[in-house]
Every structure is written in C-alpha cells, then in structure tokens.
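Take a look at these structures.
Read-outs throughout are calculated quantities, based only on the coordinates presented, and are distinct from any laboratory measurement. Note that this is a predicted model, so its numbers are computed, not measured. Cβ atoms are built from the backbone, for glycine too; each structure is taken alone.
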Structure P
Amino acid sequence: MTKPYLLGALHDGTVRKLTYRIVQKDREYIEFLLKGIQRLGQKAWMYKEGKNRQLYVVEFSKSFLKDAVIASTEDKIDYIRGYFDTDGGVSRDPKVRYYIYFAQKNLKDLKELRKYLIELGISCGIIHNPSKSADPNYWRFFISSKSYERFAQIIGSWHPIKSHFLRMKI
C-alpha cells in the first residue's frame, strides 16, 4: 500500500470535513485498505454502513494525504492500480467479450489517468460519454485488447475480486 495508491482509490471516495471515506460492497477489499493505511502509520477505522446495506467503509484523516504527490513512474503505476481497484472495471461474465475500462464523472481526472497509461505503453480507446441522455457528465474509456496482458502485468490489481479476473489474461 502506498499513498499514490490511496490517491487513486479516492476517485471513488467521499471527502468529508476532516476525513476521506471509501465505500465498497466487498468487505475483504475494505479490510485490505484498512490494514494498508494502518501499516503506513495512519489511524483508520472500518464500519458497515446501514443496518440492511451490504456496504463497508474505511475512513481516515485527510491530513494523511495532504503532501502526497504522483511523481515517479512507480507512483503512477500505484495511482492507476488504486483508481482501477475502486473506479475501474473488468468483465466478469465469461459469456461476454472480455474488457477492462475506467469510468468517472471528472473528465479532467480521466484524461490524466489515460495519459499515464499511454506513457506506460498501454493502448487505450477514446474517452467517450456512453449516454448523454442518461448522464451527460459520465465518461469512460476502455483499455485496448492488445494491451490487456500489459495492463495486467504492469498495473495489476490488489482488489480481491478484480485481481482474479485480471490474472485470467496473463
């Protein structure tokens, strides 16, 4: 776990006055984040959100990442991995064509992410809005099929479910 990884993971997070919150259905992933944040020396806590909801939250102080930057190639890789683990996707149904994608409402962030991937030699499709009528501010792009293996080897995933589906392409 690194601070750049957490910066990437925060693309699916919530900013509160004093804390960041990352919410997922997968308890195992939230536990992974909790332990990683704690290993980096930061206090963090985890809880289930709501009585009848299957959502788990890890929360930690905003001050922990205030000086974190994406500077090196390794930082970019960790950042992309964190982004993918919370806001990226991979096909899970063997009956559909395999795909890897990123989706985000913040177009500027998505452009920066795509630029990092291209710098790493990973081919990407164009950023597009899949349905302007459904959501004019929702953007995504796919990883080119010729770069699936490279993506899996260089970026990979620490998410317990997504990592399984990425390993299928190595």
Structure Q
Amino acid sequence: MLNPCKLCTALCCKEHLITVTSFDVLRVMGKTGKEPNEFCELVPLRILNFDNETVLECYNEKLRYEYLLAFKSHPCYFLKDNLCGIHEFAPLSCKLYPYQSNEKFMPRALCPALAKVIFKIKKPSVNGEDYLQQLNAYKEIVARWNKRHDEKEQCLNFLLNESKK
C-alpha cells in the first residue's frame, strides 16, 4: 500500500516540537551511533497543552526550571527530503502519528487530505497500547528524576541510565 507520508510536505516534522522518551533516544543512539546531544535536547516548557508527568524539573541555585525531552526540531533533525530518515526505529509518538494513544485519528493532523484518507485505511505501525506502556515507564523515570532536585546537566544521563535498567 502507498505510504501516506510520501504525499506530504512533512509539516508534522517541520512544525511540531517532537517530544520523545529516553527509550526513543536509546533506540536512535543504538541504530545511528549518534550521541544524544547531536539530535535531542531538553527544551524549556513553553507550551500550553502537555503531559505534566513528562515535565523534567531541573534546578539551578534552588530555582526550578521545567523542560521536555525533545528531538532537535523545526524541522526534525532526521528529516531528509521530506521523509523520515529513521522511520524503522523512529520515536513511537512519530510512528503513531496522526493517531492518538487511544488509536483515534487526530482531527487536526497536519496531513494533506489524501494522506488522511490513506492513514484511515492503513493503521500506524505501532499500536497505542505499546506507546502507552513505554510512556508510562518513562513517566516513572521522570518522577524519580524530579525527586532528585538536580541540575539540568545531569538530567539526560540520568534518564538514559535509568532506561537501560
């Protein structure tokens, strides 16, 4: 069946902040050999709609700052010729798009009309349950990090080390 993403100009990869889990980062590191600082970063929390349990609290001189773990985006670091260069092992949130974790189609997905029709016929390569399972494990790691009251510089290493356990 036709890949609906080939009908698109990759607006999702160009316009969205692509939040990821530490499991996604480890998978990409393992497949590409890249260091995490090459393709991901902690971005300041500047969005209205977010999952509070994925917010990373980092401290600097007793002041708390809030971040999300994300790919270097706008456009995505891995976008090549309007196609995902890591599709086989992309973050589960990307593989699920334009579906939500409840496996319902996103009414405001950035996909063109024809691609939306094909996506409704061709379901995503990952199911919402797998995504939620990984997301819940990541949330537990984030909760452990947030109890530490540590600095941003230690955060990514902590997340990755905890995810390897």
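For the set P, Q, ranking by relative contact order in percent (Cα under 8 Å, 6 or more apart) places Q highest.
Name the one structure among P, Q that mean count of other Cβ atoms within 10 Å over residues 28-35 of 18.1 was derived from. That value comes from structure P. When mean count of other Cβ atoms within 10 Å over residues 20-27 is calculated, the result is 21.5; to which of the structures P, Q does this value belong? Going label by label, the one that fits is Q. Of structures P, Q, the largest value of FRET efficiency 1/(1 + (r/R0)^6) of positions 76 and 132 (r between Cβ atoms, R0 = 30 Å, to 0.05) belongs to Q.
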